[in-house]
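**Q** Listed below are the structures to be examined.
Read-outs: derived from the displayed coordinates by stated rules, not from any lab. These numbers come from a predicted model, not from an experiment.
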Structure I
């Protein structure tokens, strides 16, 4: 029997806090309590506001989509609902994943306020990993193509992925078993049969981790990992330093293209101040989008235009390939990598399409990375590390 009182207390708390420091864009209290009472084993969800939810506002945290109510669910939402998923609310993050809002970490905060709640968000640079460490949560993003992005408004479709956040580690495995799988509506998904019902047996003494650390602030985390009987060897990936500028160029080009549909005509805020088509288009976007979003669109059009395409965008694609090849080379010697949770690494991992897992620990946290499609062993390793760090 579902403990409704627990969820009533959760809603009382977040409604009160949200008035002072918002982290929910929409709270679905009445609908959620009704569903929770009628589902035998519900899975409470909080969902980033760029993931489509049928009948629930999905604004991408922007005035441009302030009143947009989707007529369909994203595939990940569909799959959760088929397994007892109940949406508690839609959370705040950056506007269209780019511009400033009340918080970048709304999903992380919402998950941290209750028990047994799973957060669904997206991963471009991997900010969710930083938020998970800050709020003492676990987070996981699968290999690119394992989880469908159908129904998700993407900043950069060739980079961005679904990500899962939870307070209880085992909920990551539960979420993976639900969302991972082929989706005919997302041509980038793979038809792979991965059984997440049980963890694999992993002996830490048999694992050698390659430690990546360009920050120099990973000493305490490294020492804690060594105390678990893991073998750790330092490795250098010089090209990590190109990850952030590479991301900014590639994501801007894709973002500018993706945002063309938010024109105030077919979709998005429509200005009342115009006398011709050009003014309608310009004023609708200017009024509906924050300055950071507008600047990213302009930069994206810049890197895609004329000679700039070769000088910027093509060079960034080459840099991305170079970063991916660096990862492939290091995976010839190691199955797993470990690094501090910083944007240098989270961004590089997203550019390479690799799975990543974060464990909260001290200030810098622990970021675990593995090769493509090795997600089950990644989650299994994380489980064993958490167990042994606590025991050490």
Structure II
């Protein structure tokens, strides 16, 4: 250190002055950046505290968990205790895994920290499908689905079913006639009928065709059930075993529950339970373009395609720019088709949403199934968090 000081003393005054000015400017710049960052964090903290207060006030209904992670730093992590024992008393609480008011199954699994993800399961199923294709390049999303379901094409009455591709299933454009827009307990709802049936694969394939494959978006959990079966065909493993080996294991997800269907398959449309912390790991995996601890878990190209608005304008009531990729929702994208936000969306208020520009993940668990709250946590990232970040 002293030799460095001595060298500075021998420099001409003009050079020494430049060094001092640069040093001062650098210090001033760093100080200004630190102040700006601190101010930004304070402003965001105020918004987060406001959201937390509104949740505690009941504005968002029954919320169990609220997390925000930015740049791998936890900015918010709130747990909320709900008196579900009292809440469900007015409803049928028969002990069945698809009775959503039975507390052994919902919203937590057997009073653990494992929370039902409902249709966020679909997004994770798609990740596992992408990994299956990464390891088995002889298959692609252009492949026809029926042969991979071990169904004799000669017995398919409507020949349009023969043309359903894997990508049609991934993007909810199978062409199968399907009603999943009504209340889940409506007996005409195909998801209700699916979950009440003894053979899920046969139920989905029994549905008549409504449109040509690839031509129209219709939300269809049955298509995701077929994807789970196809993963088994491609890998030779039931999807939860494939997940343990290729996704959960590498991410350190050791505790989970995944419902099994009566016909021995896994409920890939809505049956997965994870902790909020482990769900956030899925978000981090995607923000890092499929990498975890430097290892490529799922290909970057699969992440990019999955979270791109392949189908646009799918939910006008959610916003004109709502898009859909490979089992991932894209609530906001730009004119170039680049996703500003993407996420998984599950019944009752299960959300993992990512904003790549801000390296931000938001996780919500809730259980709003019997009454609609005044506000939706689905809009928090778009309406509250990102506008705050933009204005800083």
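**Q** Kindly point out which one of I, II the value 71, 61, 40 was derived from, the read-out being Cα extents along the principal axes in Å.
**A** Of the structures listed, the value fits I.
**Q** Here Cα Rg over 2.2 N^0.38 Å, for residues 169-256 alone has been calculated and equals 1.54, so which of I, II was it run on?
**A** Structure I accounts for this read-out.
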